[in-house]
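Every number here is computed from the coordinates shown, using simple stated rules; none is lab data. Since this is a predicted model, take the numbers as computed values, not measurements. Cβ atoms are built from the backbone, for glycine too; each structure is taken alone.
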Structure 1
Amino acid sequence: MIEYSWHINALDRSIGPDGDGHENVVTTIHYRHVGDDGEGHTASTIGTVSLSWEEDDEWIEFDDIEESDIISWIEDGIGEDRIGEMQASLAAKIEEAITPTRDTVRDMPWDDS
């Protein structure tokens, strides 16, 4: 069984106050999504999610943001369908590592050396 996890690589933020007076507003999340089969096979993909804030959104001060908040924002921003597609792709990469169906040849048949 493959376990999937999110890793936060970076956060882009707007430092100055926005129209609502908020400072340090997260505008983009840079993430890595990892699949791990627990048997030494992993695969990952990277991406970004751009955020926009509405006046009635719950506000969390930057210093109070938890990893779970960021993950929730990623999942909301990407959506269930895209997450399913990402995980299927990661599972396929892991399966390819376990049972390869192709390889890269560096020793050419015509090389005698």
Structure 2
Amino acid sequence: MASVSTKGIEMKETEVILKTDDVRVRIMALDPYEIADWHYHRQVSDHIFCLAGTIIVRMQNPDREIRLIPGERSLVQTGRIHRLENCVDFEASYLLIQGVGKYDFNVAS
């Protein structure tokens, strides 16, 4: 399992399925009760498919919370500030499809 550092933020990447200049498909993991930083992407949308555990996708402007269990998915549109949370006491994993466009990770303040 590799950690991907994005501007000082560690994200657990367990498997890279596809990585091109404008599309990324990866399996990612969150530790028990881990909460990712608020962030956004300028060009790519996040398609999040829960594989294990329970993941909360929180979005801003407008505020929205989506609770995902295995088999459910969520879409975060380009430019929307969001974060993911693992709300269980074991590792949660998800399939993350990002595209189409140049990948970036921008921490929201």
Structure 3
Amino acid sequence: MESNIIGRAVVAYEAIRATRNRRPYEEAVEKFTRILADIPATPQARVSDEDCRLLTTVARGVIECIEQRIDTQKDPGADQFGLVKAVYQIRRDLEKIDHWCHGHDLKR
């Protein structure tokens, strides 16, 4: 996969891990979900198995961070709901990416 995409995903993950304030945290999560959603548009010839594994590892780390934040219950209810939605979106996108990485025909 283009290192730019992997690099952007890692930077977004690091921002999620480091950010404590609500709005920048939500923005970092949103940025990460956009990056994942764009992956299937990348030409498959540029993707290695290692890239797919790394992206999956990073996405699982993001999910873990979000779930930990949800567990603290320090954000307002609407924001917590948005974070829960983000976790489900990341999981759906990971499933699409897994199929895409393994060469299956993927309909968006």
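Name the one structure among 1, 2, 3 that helix-only ellipticity at 222 nm (-39500 (n - 2.57) for each DSSP H run of 4 or more, over all residues; to 500) of 0 was derived from. It must be structure 2, since only it matches. From which structure (1, 2, 3) was semi-axes √(5λ) of the Cα gyration tensor in Å calculated, if the value obtained is 26, 14, 10? Going label by label, the one that fits is 3. When distance in nm of label points 7 Å out along Cα→Cβ at positions 62 and 94 is computed for each of 1, 2, 3, the one that comes out at 3.6 is 1.
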